[in-house]
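What follows draws every value from the coordinates through simple rules; no lab data is involved. Just so you know, these numbers come straight off a predicted model, no measurement behind them. Cβ atoms are built from the backbone, for glycine too; each structure is taken alone.
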Structure I
Amino acid sequence: MGSLSRTPLLVDWHAEYLETRDATAFTRLLVRRYVPGTLERLLAAGPREQRRAAATALGLIGEYDSNAALGCALTDSDRGVRLAAEESIRAVWLRIGTAAQRERLATIIRLNDMKQFRTAIARSTELIREAQWCAEAWNQRAAAHFGLHRFVESIGDCREALELNPYHFAAAAGMAQCYLQLGNTASALDCFQRALRINPGLEGVRANVQQLERTNRPKQ
């Protein structure tokens with residue numbers, strides 16, 4: 001049976017999920033019928049209900065390999081697809097490396113949430129040494145540096161995260177915030193604009209862009 005013939009089933013399951021919010025049940029159905037590659041194809045084309053369902057499904061069963069497909073969906077013509085893609089891409093950013101490395105990354109995120117920035121830097125540095133390809137480890141260390149007002153160091157880590165993952169709009173926005181703290185409004189504007197190109201749904205970033213464009217506009 002071809003993937004297109006399964007599309008209505010995916011859409012029906014997604015509609016039920018939106019009513020019940022039972023992610024476990026939705027996931028159980030998905031893994032029986034779909035693989036991430038099929039969902040990526042369904043996300044790339046077809047009716048908006050299909051694209052929305054595929055974007056949500058990838059957030060549940062997709063791995064980091066789905067990063068590019070979800071990154072492209074951030075600029076979809078449908079707002080529902082864009083919102084689902086943003087939620088899902090944040091999820092797959094954490095699904096990289098071994099199970100142990102994922103757990104360590106989750107620990108670093110918790111440390112940042114608790115504002116234990118020095119410990120977060122130490123733990124993320126250890127993870128980066130072992131897995132330099134982990135963009136989120138760089139991004140989390142950047143967040144910890146920002147929390148300690150180490151803006152230059154944070155910018156460097158944001159750049160590494162974006163080099164590894166060009167869809168990492170959070171790193172671009174974080175770099176912009178660092179430049180703002182350093183008083184470099186021109187570079188801040190460039191970074192905010194980059195974040196917005198990746199993810200046009202970032203309304204807070206859009207507001208920052210509009211404000212900085214007014215600030216940096218040449219005087220008549």
Structure II
Amino acid sequence: MSLPRLYAVLDTGVAASRGWTVADLGQAFLDGGAQLIQLRAKHLDARALLDAADRLVRLAEPAGARIVVNDRADVAAMCGAAGVHVGQEDLAPRDARALLGDRAMIGLSTHTPEQVDAALDEPIDYIAVGPIYGTSTKDTGYAAVGLDLVRDAVKAADTRPVVAIGGITLARAPEVLAAGAASVAVISDLLETGDPTRRVAEFLARLSGSG
């Protein structure tokens with residue numbers, strides 16, 4: 001599976017803290033050129049999450065962009081999202097695959113070499129590793145793993161792409177791709193300047209010559 005070099009993560013909590021609705025921020029990401037967006041909504045109830053995911057999927061359709069729902073394979077199925085991203089404590093990838101079918105995109109978060117190795121036995125399309133750098137946005141319970149885990153995961157994953165996440169900024173993103181990551185997942189830095197459309201475009205321009 002081919003992934004764009006920028007994997008934009010729309011965290012509803014971060015969005016709300018900066019004054020953005022899901023729809024407006026999603027549109028801003030799309031206007032900047034984002035082709036893959038993960039909706040991450042740890043604190044929304046099921047109905048609100050489904051509403052937000054459904055709206056985002058509809059917004060993405062004209063741009064041909066893909067929407068991935070964090071954690072909730074059932075919501076991804078109901079709204080017609082491209083797939084689901086699960087963590088170590090979420091629904092097992094095998095169960096997500098059974099629910100969503102062969103065409104869905106399924107990603108799995110890993111934080112240690114052992115988790116990377118275990119992930120290779122799962123029916124997933126990409127492996128996410130992190131946090132690469134220290135971050136307060138996504139509390140994984142793990143310390144920053146640095147670029148070495150990216151390099152190790154790339155070697156182990158063979159043809160499956162590796163997505164790096166955690167504390168990645170515009171300045172740091174090229175070195176993450178240089179370590180072998182196919183894509184960088186970014187949350188906070190896309191909102192850093194107050195102009196997420198332009199920030200997404202800046203990431204895409206910066207990463208177009210990396211790797």
Structure III
Amino acid sequence: MFILKRQDVEITSVQHPKKDQQIMILQYQGQSFRLISVFNAAQEEDAKAFWRDLTDNRGKACVLLEEPDRYSVWGKVRLDQLGVEGGDTPDATTPPGSIQACLLILQAVYLDIEDLLGARQAGLFQKEISSVFQQWRFPQTESPDAINQLLTADPIAALQVPPWQEHHLNTLLQELFRLGKQHFGNASFTGRVMDALQDMSTGDRTQFMAWLKQSPTGKDWQ
């Protein structure tokens with residue numbers, strides 16, 4: 001469909017009718033679109049290829065939003081169909097193991113910064129990741145206590161994981177890679193933090209790695 005600029009659209013959030021979470025909605029010329037995936041500024045070609053695949057090969061009504069620091073792909077949705085099976089963009093079920101894996105990577109980056117760079121840098125990282133959660137409206141990250149829980153509590157032992165969708169995981173991994181490079185000065189940290197996935201079951205780890213391989217940010221972590 002369209003490649004749009006930020007000034008062309010209005011971005012708001014609505015309450016999911018069936019879940020305790022907010023959904024980001026892009027409004028353009030009376031049409032509503034729901035966030036599918038986010039790409040950083042260096043991934044312009046990846047973003048356009050993903051957008052074209054959805055529109056040309058899968059027949060999806062999508063827009064590509066071009067901003068100075070990122071690209072994002074949004075799929076058309078009817079607000080009265082949110083959460084209804086058969087709607088324009090039905091909810092995708094994110095495997096809990098994939099959410100656990102991303103939380104393990106998040107915690108490993110946080111601990112790596114604290115161990116190697118000190119408490120001050122770790123505190124700065126916590127503020128930075130909190131800003132990411134707020135900007136992209138991650139469910140269950142509304143308070144400092146909630147974010148501290150995500151950074152410290154064992155996600156494998158948890159009875160529940162946050163109800164994050166695939167675009168949340170893509171955004172988190174993209175921002176973790178950016179922040180990690182910013183703190184450490186290079187990407188050498190990725191190998192260390194990926195070792196945290198050894199705590200997962202073999203099945204969950206294999207499933208997550210297969211998803212990561214085809215995700216927009218996968219090559220940064222391979």
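Which one of I, II, III has semi-axes √(5λ) of the Cα gyration tensor in Å, as calculated from the coordinates, equal to 29, 19, 18? Write out the running numbers ahead of the final one.
Numbers: I: 33, 23, 13; II: 23, 21, 15; III: 29, 19, 18.
It was calculated from structure III.
Given -14000 as the derived value for helix-only ellipticity at 222 nm (-39500 (n - 2.57) for each DSSP H run of 4 or more, over all residues; to 500), which of the supplied structures I, II, III does it correspond to?
Working: I: -24500; II: -11500; III: -14000.
It was calculated from structure III.
When distance in nm of label points 7 Å out along Cα→Cβ at positions 162 and 194 is computed for each of I, II, III, which one produces 2.3?
Details: I: 0.1; II: 3.8; III: 2.3.
It traces back to III.
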